[in-house]
Structure P
Amino acid sequence: MRPRLSRLAVLLDVDGTLAPVREHWDEAEVPPATREIIGRLAERAGLVALVSGRPLTDLERMTGRADLPAAGNHGLELRRPGEEGAPLPEVAAHLGALADLMARWRGEFAAAGIGIEDKGATVSFHYRTADDPPAAAELLMGPVAADARAAGLRTTPGRKILEIRPPVEADKGTAVHALLAGRDDLDVAIFIGDDVTDADGWRALSELVAAGRLQRGIAVLACSAETPDGLAERADLVVDGTSGAAAALEALVAD
């Protein structure tokens, strides 16, 4: 049985879930057909929100929507319903360490073909298009990650990416809690994602159900050839990549 839309929250990762992954991260966007489905769903569901590792400005560009509630930079930026988006106050103290890290490694990254995505509150290093991806991964996951941790920063690997972030207690799980805070009008929440960081959002749904704030939480995986091992076993439902995610959203609004 489909949940009642007016009491349903739909929480959506973007890259690899709504937007196909591209060779260059700045080329990714949500297809027009999926944007249209999201628009119809936003008109009828209790909440439709984006929960992404991208900054809020990227989410607006990729979806064409500046009005949706959203969490960017894995919860380090928040735009709650009816509010302007902003970084968490604790982030500012660590921006200098992020800038210094990028400066130390910029030359070596350029030589290796590693892309640097400065997202303001975080920075992501992409090795999908590096000259030698395995060697680039070894560099990032070894000495670069160690350098970041020595500077008091946190590291999070992903799909052909290493993200460096401030040591602030924020992830997609804390973002879900923030976006659903005070929403007693919601009974069911669905979180659709494609990577290990999305499991934090799934965990938050389980916590909200255990606390009696939701009747049900549904973890949906948009599966692909790059899906990390063991992730499918943690999901309630597995769909086929971005096309499967779009089909699942369409099914929610189908008459």
Structure Q
Amino acid sequence: TQGMVLKDGSKMSKSKGNVVSQEEIIAKYGADTARLFILFASPPEKDLEWSDAGVEGSFRFLNRVWRLAHYVMEDVKAKGRSVDGPIEKEMQYHIHSTIKKVSDDVEGRFNFNTAISAVMELVNETYKYMDMEYDHATMKEAVETILTLLAPFAPHMMEELWEILGHEGSVHDLPWPTYDLEKTVRDVVEIVVQINGKVKERLTIEREAGKEAVEKLVMEIEKIKSATEGKEMKKFIYVPGKLVNIVVK
């Protein structure tokens, strides 16, 4: 079934005088913004609540993508260096997990709203990466992935940005991006550290770290040292990749 378009809680209709002019929206924000907002605001089978603030938000997001592509334009065009450090591995995780998420949402479930949300998160991570001494090859992959994933939702802008980055041919003629399943799994994970079942700290560790290594890291945390000082440790429970619970008396 197809959901209805609502405005201020009521069905949008000429008789109620609450119709939004498509021509005005396109003239002010562009067709890509209108398309992106409609697909992002609600799944196709649900009612869509029209929101001027939501349209503004979609417009700002596309402007962020535009600025990102222009900021790194020369680096993306250049072949640059290729580094495989921990920062690059983390960025690879964001790139490939986003491709997987968007592919699953679009191809299997038609959940365009969550697919767009995933690309928004990738844009945020790419901006963070841009503030570091980034690897040009990794940045190139991140930006080009963003453009190809957004192409069905904002076709005009993505086509222009693809050309600006020095590519020949259309972004819409490209095959859909593929992901490396191994890169969709983080090398590091964040675990919760509890004392007697109460959360005291969070800790980032290597995914494959064993119990002894984790215990050593945990017991070096000042907050944990203070909380357990003078107490008898009854148990050190480690649930791999999830949590530590220290039982003290």
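Given a value of 3.5 for distance in nm of label points 7 Å out along Cα→Cβ at positions 178 and 202, calculated from one of P, Q, which structure does it belong to?
Structure of origin is Q.
Given structures P, Q, which gives the highest value for FRET efficiency 1/(1 + (r/R0)^6) of positions 106 and 186 (r between Cβ atoms, R0 = 30 Å, to 0.05)?
Q
Here relative contact order in percent (Cα under 8 Å, 6 or more apart) has been calculated and equals 16, so which of P, Q was it run on?
Numbers: P: 21; Q: 16.
Label of the originating structure: Q.
Consider the structures P, Q: one of them gives 3.1 for distance in nm of label points 7 Å out along Cα→Cβ at positions 50 and 210 as calculated from the coordinates. Say which.
P
The value 0.15 for FRET efficiency 1/(1 + (r/R0)^6) of positions 74 and 194 (r between Cβ atoms, R0 = 35 Å, to 0.05) was derived from one model only; which of P, Q is it?
Corresponding structure: Q.
Given a value of 1.03 for Cα Rg over 2.2 N^0.38 Å, for residues 58-161 alone, point me to the structure among P, Q it was derived from.
This figure was derived from Q.
Kindly point out which one of P, Q the value 0.85 was derived from, the read-out being FRET efficiency 1/(1 + (r/R0)^6) of positions 26 and 234 (r between Cβ atoms, R0 = 41 Å, to 0.05).
Of the options listed, only P reproduces it.
Computing helix-only ellipticity at 222 nm (-39500 (n - 2.57) for each DSSP H run of 4 or more, over all residues; to 500) gives -15000 for which of P, Q? It would help to have the intermediate numbers written out before the result.
Values: P: -10500; Q: -15000.
Answer for the origin of the read-out: Q.
Between P, Q, which one scores greatest on distance in nm of label points 7 Å out along Cα→Cβ at positions 34 and 226?
For this comparison of distance in nm of label points 7 Å out along Cα→Cβ at positions 34 and 226, the top structure is Q.
If semi-axes √(5λ) of the Cα gyration tensor in Å comes out at 31, 20, 16 when worked out from the coordinates, which of P, Q was used?
It was calculated from structure P.
Starting from the value 3.1: which structure in P, Q was distance in nm of label points 7 Å out along Cα→Cβ at positions 42 and 170 calculated from?
The correct label is Q.
Read-outs: derived from the displayed coordinates by stated rules, not from any lab. Being a predicted model, the structure only gives us computed values, none of them experimental. Cβ atoms are built from the backbone, for glycine too; each structure is taken alone.
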